Structure I
Amino acid sequence: MSDHPRSTSTPSDRAGGTAASNASELASPVEDQRQLVLALIGICAVVMLVALDSTIVGTILPRVVGELGGMPLYAWVGTGYLLASAIVIPIFGRLGDLFGRKHFILISLCLVAFGSVLCGISQSMPHLIAARTLQGIGGGMMIATAFAAPADLFPDALRRVRWQALISTSFAVASGVGPMLGGVITESFGWRAAFFVSPVMAVVAFVMLLIYFPLLKPRHEQPPRIDWLGGVLLALAVGTPMAALELGFSSPPRPALGLVFVVLAAVALVLLVWYERKLEQPMFPLRVLEPRESRLLNIVGVMTGAVMFILIYYGPLLLQVEVGLTPTEAGMILAPLVACIPVGSVINGRLFPRQSQPQRLMVFGALLLAIGCVGVMFLERGSSMVFAVAAFGLAGIGMGFIIPNLTLFMQMIAERRDVGVASALIQTTRTLGSAVGTALVGIVIARTSVNAGIQAGMVMAIVFCAAMMALSQRIKMKNVRR
């Protein structure tokens, strides 16, 4: 009997095989334990860079807008990054399954570092948005490879779960430091200096992975081929809905242009499904979405991303504009939001093996997240800082119960050959949700006021949390031993 948790339908159930072959499949491809640990530390450095790249910008954006102008473009700094990430994550998740992940993750580090330098020398909001979009391409490649890489190093899910705690902690520590670090650097050296943190981190991660991460070549029955048309259709299906939302309904409104993008998205999606069914090596294997639980997990992923980035991107704006805090103070108040994610993750990891229906942990996490969002919604000038810290911290703990389980459940459901694209899919839906959430709140702010937009965002987040609770309860996962 294997010791790792699994869903009721796994590749091993369908494929069968001898005990010896199963043991061989579950053995790590790296026998040297020192190299294995150092390779994982390199992955942790990449995950930390992803977290810093996402969170450090939120605190400094109010200062950036103050110098460069362009409040109507505020949301696009986040949306451009998230949109680019959402487009490339599934593509490079699949390419990693076909050709291996090492080269892609090294290229992604170079793109993120170069994009960050361009952000630091930006002279206008359009320039900054373009640089952040380039960073988003690198960030998407990074997410697609980094979150799937542990499955390459640890094919045995039991060992992988143990090491995922280190990855979650790395992400959370960097996320917690990001807002405060952004505020401190902005006040001490100016907002431009904050963008030069990522290149330094990228150099460290690049050296670690170049030396210690193994060059693993996936085995295929047939030589892998790139489905270029499928990649284009997938990019259109993911990117055009967000473009429709941002360009069609921003201020001034362009409903005709928005309708064009909506139609383009629908056509691309239909063609993608039709075309991918015909291929033996599709860019997006539709079998990943065949299980009902997989579809529900990705819907929850969209809502999780929306709630998380509404808090991350507009929390600093709320604290600085409405509550009247400095960037450093805002960063310190916001830090518990992401610093408490590992707290929830660790508790979730402790409780997971004891749950006959582990999806209940996600329901509990969504409840905590909703309570935290209610607390944030009531923050105003003169509010207790202890109350503010508690509200953001509770939301972070709630996310700690949701985010790790989204990836873990998807990996448990997917076939071994699809682990990369399945992991990338849940990251894509979370990223797409992040883009939708930030764009919707940005539209309200552009049309009304900062306070009205943030209040609308908090209401939206609470509604999403309620929906996440209902959907998570319907995700029937069984935590059994085989």
Structure II
Amino acid sequence: MSSTSISRRWVLGALAVAAAGSRAHAKTLSRSQWDLIVVGAGTAGLPAALFAARRGARVLLLEKGDQLGGTLWFSGGQMSAAGTRLQRAKGIDDSAAEHLADILRISRGTANADVVRLAVENAAGTLDWLESAGLEFGADFPVRGTGHEPYSRARVWGSPDRGRGILRVLEHELTTAPESLSIMKGTDVAEPILDRRGAVVGVVATDLAGVRRDFRAPHTVLASGGYMANAPLFQSLNGIPKYRAAGWPLNTGAGVEIGRAAGGWVRGSENYLCDFGSIPIDLELPSAELARSNHHPERRPPWEIIVNRAGKRFIAEDQPGVDGRERALVKQPDHRYWLVFDEVILRDAPAMVHGAPPGELRDWTTDELADAFTVAPAFTSANTLEELAIVAGIDPAGLVATVQNYNAGQASGSDVLGRRHLPRPIVQAPFYAIRHQGGTLISVAGLAVDGQLRVTRPNGDAIKGLYAAGELLGNGTLSGQAFCAGMMVTPALTFGRWLGANLPFGKRG
């Protein structure tokens, strides 16, 4: 597809959204009740509204921001689905049952099987729909995975334009949306409306003018994203500080608060998992990411060692599989570690850092790495290991003992942790340390739902009239204590589409 056609579709989509927004305000003034209210116009909310409207439902889509798309604006857009047309065209035999088995294997049984089953059994239809609607995929796809534990089949897809490619398709779909779909932007939903039996019958929202209004419908779908922009709520739900400055700025946890106000609860915090290899811009938390270390041993065997705050190694640095390293890191104090090495390793080792600012996806040169030790807070150097530890925030005695033990193992060829790649000892001053900080880009804990996406009470009973989809459900539900490829974007799209296509809209007088 040419850039001209893409631009034209983008403009058409934007004009349609603007027109829908202006129509919506006029229509809501004369309509006291809807068939469906969707809170949040992002990855899950847009398909929910579209598919419901195509069935003739009168749908009100409420968006807090002034634009549609939510996290699709910066998402990698990674999707996974089994049994798609594209797989069959490439001769890949796959099934939803195999996809589910893979997720339960990778998550070690910690993902919610009922919710995941609904996602994977409908994921192929989602990908087929997007392909038919014009979404193009990268030439290198499908793959079995990208960076984490791989699937048993190649079922992971991505667009060259990442999440924005998906958003453009959704915007184009809006150009043919029925008149029964109304969109109100700049509308902040504050609380649910409950009847005397505890069923959700609508929401209370505040518009840009600060006017509070009631909107009523027999069905409400919460698709307002996670809580990554709300550090206090993040800590409250997960029991740890928000270490990473990341997330869509409007993802303040509104859906969590609305769901809890209706009687729902949050689950999945026990599945919290941080990523591995992230170097922070500064030492004040939460911090954005400056760069990443090349921490995949299958791509770059390690020369340096990894230590925690006590100066102790906690993994064999050439241990295959990033999932094991992430599970080890989440047990360390502050989810923090340091790469420690010496002058010889700095000069002779393969590139150990990539993602040079401002966000370029390339390896740093040796000179760029050396320069970082003069300007970047996470980079520390010193003439002795004791001094290095003090400046970096590592226990000096622990670091000295660890380096001595590592060097002895390197000399004998027998490492105490079973590391096999032992190219150099750490002996030549100056010595270096690069601080890394574990964190997450997505909400882990999330609003509890059943296998039909109905928000549930702590006793398991479904709350009548209330549903949830998207990041609001939490990665801990969809991937368990793991990061399963494509299991945030695809379920969000799929659940929105499924709800829009399956909610029971009855006849109204």
Structure III
Amino acid sequence: MFVNGEWKDSSSGENIPVLNPATGLSIAEVPSATDDDVAFAAESARISFDEGAWSKISPGERSTVLLKVASVIEERTEELAKLETKITGKSIKQTIGYDLPYTVDNIRFLAGAARILEGKAMGEYVREGTSAIRREAIGVVGVITPWNYPLMMVIWRAFPALAMGNSVIVKPASYTPLTTLELANMVEKAGVPKGVFNVITGPGGRVGEAIARNKNVDMIAFTGSTEVGKKLHELGSSTLKKVSVELGGKAPFIVFEDADLEAATESAIVGGLVNNGEDCANSTRYYVQESVKDKFTKRLMEKMKRVKVGNPMDPKTDVGPLISSSQRDRVEWYIEKGLEQGGKLLEGGDRPKIKGMEKGFYLNPAIISTENQQSAIVQEEIFGPVFSVLPFSTYDDAISKSNDVIYGLGSSVWTRNVTTAMNAVKDLRFGTVWVNEHVTVPSEMPWAGYKQSGHGASLSAYSLEEFTYIKHVYFDLTGKVRKSWYSQIYGGQ
């Protein structure tokens, strides 16, 4: 683990294995942190913040250091992409062609935006004085990241905090800590002072909870499941920590009868299979107007047959294994439940045989047709490659069904009618609505949720504001001993 500028083992001496999901075999071991390890990391982060070697320098100086990190990542793209693929099972063409370049762009945007963060204009809001707003770093931020985008999510959650002058403790998912540990090397070499960026590893149930309870931690930034997000709120409440959470999703993909079905089905495949289907934004509920449902479904099935499931290191592979045996079991359970609740399996859902990788956690993507809006595959986050295709009749029917879940992260609508599109953008209760596209999120735009998908923003300038306190500063302009309103408290006019 990387704590206070040094590499350390767990104080207990215990380690946990890291598996390659393509083979099911261990490729590394990392320390399993104790409560004492968490306490030491939190104290180190607190001291680093209070001493001010990072928190009190200018935004420009912090930006320069973070830009160095981006450049080093860019130089090591191929190496890091291979490591990310080994620990996640996602295809090498995604990690090398999208994840790493996008991560570099995220850092460069955040580093630059931190220098021009805007606020309310300084002005006289009462006659006798001038008011101004300061944004100041919160202090120590505990960053808990998921296993589906190990490196990218550290950037999304820890780097806005760093850019604003905070110190951070990063707890990567136990399945996928290796690229985060590599990042610690790069952050140190770029010039981030000791104690500012710390990485501790171990089970979330112990390490994550210890971070949330620790009195030296001022804020939690978490990306992961809704249930864990709720738990972190409870644990942080004892010290009234600020908690920013990006949680589960159940994205609707609404196809009206006037949509370009060729474009819609092409994006449906990509939207549903991005990151092996282990993505909180992936399209999982395909609502298709009754008049074109059969045509859409037929074309979707034809395109699914072209998808290659296989070795994620093969550049021709589209879909690799799921992250773990338990995750595959979970996805298979949902497929069975969907069929029990009235669904019809149209494609996939079985385990492919990948030569030389028989112990890998592979599953062929499934397409299920259903009319049961209350089915588990429609209502609950599966986090796997399962496509639920449902009919709708009218515009109101489509919007009502789309909003009828506890989540509100991503959504998309497919139509050539600008009026339909504009109304859908207004009526869909999701933090992002794509029109004739699915999944695209530029670094300049926020990624944020409604309802039980969480609160607080990742990316964009809004994510920088997440990691600051707002301070009102007032300057008296009169120079008088007694101000005009003092008589309301004591003394005469």
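So here's what we get for this one:
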item	result
semi-axes √(5λ) of the Cα gyration tensor in Å, for residues 40-271 alone derived as 31, 23, 18 - corresponding label from I, II, III	II
Comparison of I, II, III - label where relative contact order in percent (Cα under 8 Å, 6 or more apart) is highest	I
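Read the figures in this text as sums done on the coordinates, not as results from a lab. Here the structure is a predicted model, which is why all the values come from computation and not from measurement.
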